Structure I
Amino acid sequence: MLKSTKKITSVAGAIALAFAAGSANAADTKLRIQTHFSPETLSGQLAAEFIEDISAMSDGAIKVEMFYASSVVKSAETFDAAATGILDCDMTGGAYQTGKNPAFQFTGDLMGGYTNPYQQMAWLLHGDGYAQINELYNAHNMEFVGWWIPGPESLSSTKPIRNVEDFKNWKFRSPPGMATMVFKNLGASPIVMDFNEIFTALESGIIDGADAANLTNNVGLGLYDIAEHTNFPGFHSMPADHLACRKDVWDKMPDSHKAIMKVGMQALALKNATANEVKNAQTAKDLRAKGVNLYEWSPEELAKYRDAVQKGWVEFATTPESKALLESHISFLKDLGAMK
């Protein structure tokens, strides 16, 4: 009986030590993350909720120091800052990295390909998207963790944007990547600039408009205080903001924390898409009441834009990685019946 008791005590002690060791390891997950969104925007508020969620699910073991509005480095530099150790994770978007490889465009925004966030998330979750994206990210010392997609974006402008013709000589803030090429082919004059420079550029007249965010986030950025023209529903772009972490940081995390991060991002994606759908509808009403002009493009004008975009896909996909990603998206869209 004594031997049995000692054995039980020994096993219990071993379990307690293992649990304590596991807890100590779990407490080591400390992440420095930067997003380009300001804390005042809806996306910034949802990013804060994501941090609260993963902290709660890990019982406080995942600790995040969050940097908003690209306060450490410029938005387009966040990926490299994480990959080289200035930060740990990047919460901007893949399309900022097209200078490295045009394939990054197809990890963030197919531009006119998917109609809504749910279709695009379906490719990620059910179309081998995770593996496709990480094949590219891992080659750059980063691990793709997940997407969150606010939905189709709306352009803001100090001039009417009723149709393709209105893009002629339209100077606007553009993100880097395929957007600059597509809009240039339609007669516009894209100017690549950082996210937090848009308001001043609009105010000073350097640009006529901006490809920045969706209707609600544009309000959060203060763009409609200056720009009295926009389009709704959006159609030209639906970028997926990502969470990507440095590969060695990710590999050292306990499996439980990896799961919490991935599930937390999937929860954020659903919360983000649905919140923006509700908010954008209300924002549209509010903007109309304030005298902002909201243009809904006709099917004929949308067709002109989408024709230009699909030509742009092929023109932009110049590397094996970009061609493989584009082929994966197109195959999935055809399977969905969303593309012929």
Structure II
Amino acid sequence: MDNLKIRTVDLFSGCGGMSLGFQNAGFEILAAFDNWKPAVEVYKENFEHPIYDFDLSTTKSKEFINQLKPNLIIGGPPCQDFSSAGKRDDTLGRADLTISYAEIVSFVKPQFFVMENVERIKKSGVLRQAIEIFKEAGYGLTMEVLDASLCGVPQARKRFFLVGKLNENDNFLTPYFSKNLSKKPMTVFDYLGNSLDTEYYYRHPRSYKRRGVFSIHEPSATIRGVNRPIPAGYPGHSGDPVDVSDNVRPLTTIERSYIQTFPKTFKFNGTKTNVEQIIGNAVPVKLGEYVARCISEFIVDKKENKHRRIGQLTMTFERESAKAQHAI
């Protein structure tokens, strides 16, 4: 299976951060699926392959995806029920879509799958249920929390990845995740230089116990689905590098997409509220690409090791045959 020919389907794709990352790494994206129209419309604007507005909890969706015969299924089931920004309750309903994802993978049985979510999912009962489904289907599993700032993204964003391969040992991808990490976190300046035309910017905190002002010479705080102006009553924080009145401004919508490592050519359409949510929900493109390249490297190494073993067996066979001929 050539990594350039890995037929890939993206479930719960949003606007396509993971799709673009895997596409950049040479994977063939056959189709994407999402059930939120604003994100679907943005996806359509940026990719040539189709996106389907499907409810992925139905039997029909499993059968449709199976007809595409993917080698790889990727996707990030909605994470609000696990998120620190939400109610942290995996009985609210959206967490069921994690089980839907696992059931689709179990039904289609691609060679690989990649499931992305927030770090907090590790503490949920739903993840344990999903793992049981994957193991019963015959997948070896690698679980890893990746810091996006060590994976080519100028953002302190931690995300959970569960990668499976049919008939493989557990932790098969762990060495690749570990060895390819950057030695130091990527800052906004590392990625964008002075193009923001400001050294400090405001990111509205969830509470005033947290700081709201950040420097471009550090990784950005996690890009969320809201982008608020500086409130008149912002009290400041001891961790703010400068006072909020000192040429500080919030990032624009499009600047936030750059922090998510979307290219400048990527088109965002829709209402400002929806686009902010779409950008905040996305998998950073370079984080998706990092995971894709780790899988690609694993496949290449596996193939080379197989060829090496065949070569060694051939040489042994030829030596033994020569000895037998000599004995005759």
Worksheet, complete the sentence: Note: Cα extents along the principal axes in Å, for residues 45-148 alone at 37, 28, 23, derived from one of structures I, II, originates from structure I
Discussion item. One of I, II was used to compute distance in nm of label points 7 Å out along Cα→Cβ at positions 37 and 213, and the result was 4.3. Which label is that?
Written reply: II
Worksheet entry | Identity of the structure behind 131 (criterion: volume of the Cα convex hull per residue in Å³, for residues 197-268 alone, calculated), options I, II | I
Response to the item:
Computing helix-only ellipticity at 222 nm (-39500 (n - 2.57) for each DSSP H run of 4 or more, over all residues; to 500) for each of I, II, the value -15500 comes from structure I
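Looking just at volume of the Cα convex hull per residue in Å³, for residues 173-228 alone, which of the labels I, II belongs to the structure with the highest value?
II
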Discussion item. One of I, II was used to compute relative contact order in percent (Cα under 8 Å, 6 or more apart), and the result was 18. Which label is that?
Written reply: II
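Coordinate-derived values only; no laboratory data. Note that the coordinates shown come from a computational prediction; the quantities given were computed from them, not determined experimentally. Cβ atoms are built from the backbone, for glycine too; each structure is taken alone.
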